[in-house]
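Nothing in this text is a laboratory measurement; each read-out follows from the coordinates by a stated rule. Model, not experiment: these values are computed from the prediction. Cβ atoms are built from the backbone, for glycine too; each structure is taken alone.
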Structure P
């Protein structure tokens, strides 16, 4: 929450996700007011839905001991110590080739 890389609005979103997921309303009742200074009611509902969905999926996967990633993929990552420069170059080129000419304006921080 103290990272200089996050804007005040991004910090408020992280605060809300943590508050919503851990149900810290009793311990920290001022979180909603803090978040309301940065987001509209609709945005708060949307963030709540996303946090709730992610939390539900995590609990489901954990309860049934379902691995999040295919074991083969996890093992490939563990074994990989060096990226393939040709694949990296191809990936970056595909980003450049598909880069949009215009981006929508972000919501301004207050």
Structure Q
């Protein structure tokens, strides 16, 4: 595993976002288009390859989870993504999980 120094790690901004809406990206088996409140004036559009883990993606609406919010925008399947969801895949293959916060944590709160 490549090591990075603390100053490099501090550059990654991780912010709690509340998922406001979810849309399936047609012709993409893994992609969901999320509208996320990260404490800014307008919600962000974030695409994520987590569709395979949710039979009904609408269960994501209302969840408060961490996002990397200072990544450069990336165009995926014609949609601009402005962040990345922080989630975990079990190293032993047991499954996938979002890292949810307690209800009292506000969108826009930062990790670290």
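One of P, Q was used to compute Cα extents along the principal axes in Å, for residues 44-91 alone, and the answer was 43, 28, 13. Which one was it? Of the structures listed, the value fits P.
Here Rg and Dmax of the Cα atoms in Å, for residues 12-51 alone has been calculated and equals 11.0, 31, so which of P, Q was it run on? It must be structure Q, since only it matches. Match the computed value 3.8 of distance in nm of label points 7 Å out along Cα→Cβ at positions 4 and 76 to one of the structures P, Q, and report its label. Answer by label: P.
A value of 50, 44, 25 was computed for Cα extents along the principal axes in Å; which of P, Q is the source structure? It was calculated from structure P.
For which of the structures P, Q does the calculation of distance in nm of label points 7 Å out along Cα→Cβ at positions 68 and 84 return 2.6? Matching structure: P. Suppose helix-only ellipticity at 222 nm (-39500 (n - 2.57) for each DSSP H run of 4 or more, over all residues; to 500) works out to -19000; of P, Q, which structure was it derived from? It must be structure P, since only it matches.
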